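Below, each structure is written out as structure tokens.
Nothing in this text is a laboratory measurement; each read-out follows from the coordinates by a stated rule. Remember, it's a predicted structure, so these values are computed and weren't measured experimentally. Cβ atoms are built from the backbone, for glycine too; each structure is taken alone.
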Structure P
Amino acid sequence: MKRTDDIADRIRRLADPRPILAIGTALWAIAAVVVLLSGDRWDSALPVCVAGIAVGLLGSALFLLQRRAARRGRRGAQVGLG
């Protein structure tokens, strides 16, 4: 049973989107800081960095809303987010 529990725990950990959302948003924020510090050369990349941050925050917010709805037992919530 130990091996089965170990595999289930590993699958659960790999399926969790929170670390990926946090890392991706942080990388976009770092890229935005680099673009701001580099001056005029990369000025056109700043809107892309801001859009990446916005998408990461939106994805995090949607995940948290769906997880809260799943924990409350709402009918339209996704399954398996608890």
Structure Q
Amino acid sequence: MVTIRLARFGTKKRPYYHVVVTDSENPRDGRFLEQVGTYDPAKPIESARIDLSRVDHWVGVGAQTSTRVRHVLNDYRRATQAIA
């Protein structure tokens, strides 16, 4: 099954995440099909960079989002619509 989830980067106690599309059986920070964005929980959600068109494409072809990614996407969509 294809999953959209977070891959952890950054240093100890300073996490930084890449939003990646990967097979659900791959390790958390392992091989991925496509990187669709970045997310830093220490900064406001508006500073995240997520390609929503690619996320919508992958969801349209059957990819499942993790719970945390679903929350991040909802917050990001809400924040970008408030700015526009």
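Can you tell which of P, Q yields 2.9 when distance in nm of label points 7 Å out along Cα→Cβ at positions 28 and 52 is derived from it? Source structure for this number: Q. Here FRET efficiency 1/(1 + (r/R0)^6) of positions 36 and 68 (r between Cβ atoms, R0 = 35 Å, to 0.05) has been calculated and equals 1.00, so which of P, Q was it run on? That value comes from structure Q.
Here relative contact order in percent (Cα under 8 Å, 6 or more apart) has been calculated and equals 23, so which of P, Q was it run on? For relative contact order in percent (Cα under 8 Å, 6 or more apart), the value 23 is produced by structure P. Have a look at P, Q and say which one yields 1.06 for Cα Rg over 2.2 N^0.38 Å, as calculated. It traces back to Q. I have 1.7 for distance in nm of label points 7 Å out along Cα→Cβ at positions 20 and 60, calculated from one of the structures P, Q. Which structure is it? Here the read-out was taken from P.
When distance in nm of label points 7 Å out along Cα→Cβ at positions 12 and 44 is calculated, the result is 3.3; to which of the structures P, Q does this value belong? Computed on structure Q. Supply the structure label, taken from P, Q, corresponding to helix-only ellipticity at 222 nm (-39500 (n - 2.57) for each DSSP H run of 4 or more, over all residues; to 500) with the calculated value -10000. The value was obtained from structure Q.
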